[in-house]
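The following blocks contain the structures, represented as structure tokens.
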Structure I
Amino acid sequence: MTRSEKAKAYFQKGCNCAQSVALAFADLCDLPEDRLARLASGFGGGMGRLREVCGAFSGAVLVYGLLHGYDDPAARQEKKELYAAIQDMAERFRAENGALTCRELLGGRPDNSPTPEERTAAYYQKRPCADLAASAAGILEQALKDPAL
């Protein structure tokens, strides 16, 4: 199973979009799956269902940061390289999906209630989120193979 397929499957099992992408890369992260899922949990629905930056993309950023991030506040070159890689991933995500914000990706839906929707067959049919998680996972996988892209 590819990482994109794993991300899609995690979403279809009930994980939020950020968790789905992060968990598809759990084997590369030095964290137990439950902790990784907790770290990503607040990014679902465009950050707490605010419909801002797509949670699937946020999950990709979280994993990229875990694997290629910096921890020294004075690490200017490392910061520059990290930001450049994330900007490149964002551009690829926009090109592939048409937007980077959850609101736009969901067709302008204004619902930002903190109450998540029930995961029913109708929910999965109307939502592009499983495919967006697969897209973000594919973009992340490519970026991890060649961080200079």
Structure II
Amino acid sequence: MNAPAAPEIAELEEQERRLTLQRFTHDDAWALGTLLVDLAREREAPVAIDIRRGGQQLFHAALPGSTPDNDAWIDRKRRVVERYGCSSLLVGSRFRAKGTTFEDSSRLDPDTYAAHGGAFPLTVTGAGVIGTVVVSGLPQIEDHKMVVEALEKFLTQ
């Protein structure tokens, strides 16, 4: 089975515009996090999930099959969102569209930053990016798609 194709840059930008929140509270972090856990369990996905607002971790879960490496990937992908203000997949895609890679051209330490899919900005109308939601444990496109699917469901609740 072939890996799913990466979304185009325009599609990734549209996701970020569309998946904007009116607010994001501690209770919202719990609701979004448990929604992600439910999705992952349904799929038997060996992922770790992390949600932060500002510098505070509001939700973390490590499902069966995940490892400490997933937490390291979470931190590296989250830092990309915090630095660039957009999803880690979009950042990596923009570098690839220029004919290079994040690792070769960002001038950032790849042990600290990873522009791989799975980290998504939590954007609140009128406040901008206030946090991150991250999934790690699947191929990067699958990590990204799980976060997008959860945010879509969360916004319809």
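Every number here is computed from the coordinates shown, using simple stated rules; none is lab data. Everything numeric here is computed off the predicted structure, so don't read it as measured data. Cβ atoms are built from the backbone, for glycine too; each structure is taken alone.
Can you say which of I, II returns 28 when relative contact order in percent (Cα under 8 Å, 6 or more apart) is computed?
Of the options listed, only II reproduces it.
Match the computed value 0.30 of FRET efficiency 1/(1 + (r/R0)^6) of positions 84 and 116 (r between Cβ atoms, R0 = 30 Å, to 0.05) to one of the structures I, II, and report its label.
That value comes from structure I.
Name the one structure among I, II that helix-only ellipticity at 222 nm (-39500 (n - 2.57) for each DSSP H run of 4 or more, over all residues; to 500) of -15000 was derived from.
Of the structures listed, the value fits II.
To test your reading of the models, identify which of I, II gives 41, 39, 30 for Cα extents along the principal axes in Å when calculated.
It traces back to II.
Say we calculate distance in nm of label points 7 Å out along Cα→Cβ at positions 108 and 132 for every structure; which of I, II gives the highest result?
Greatest value across I, II: structure I.
Which one of I, II has mean count of other Cβ atoms within 10 Å over residues 20-27, as calculated from the coordinates, equal to 26.5?
I
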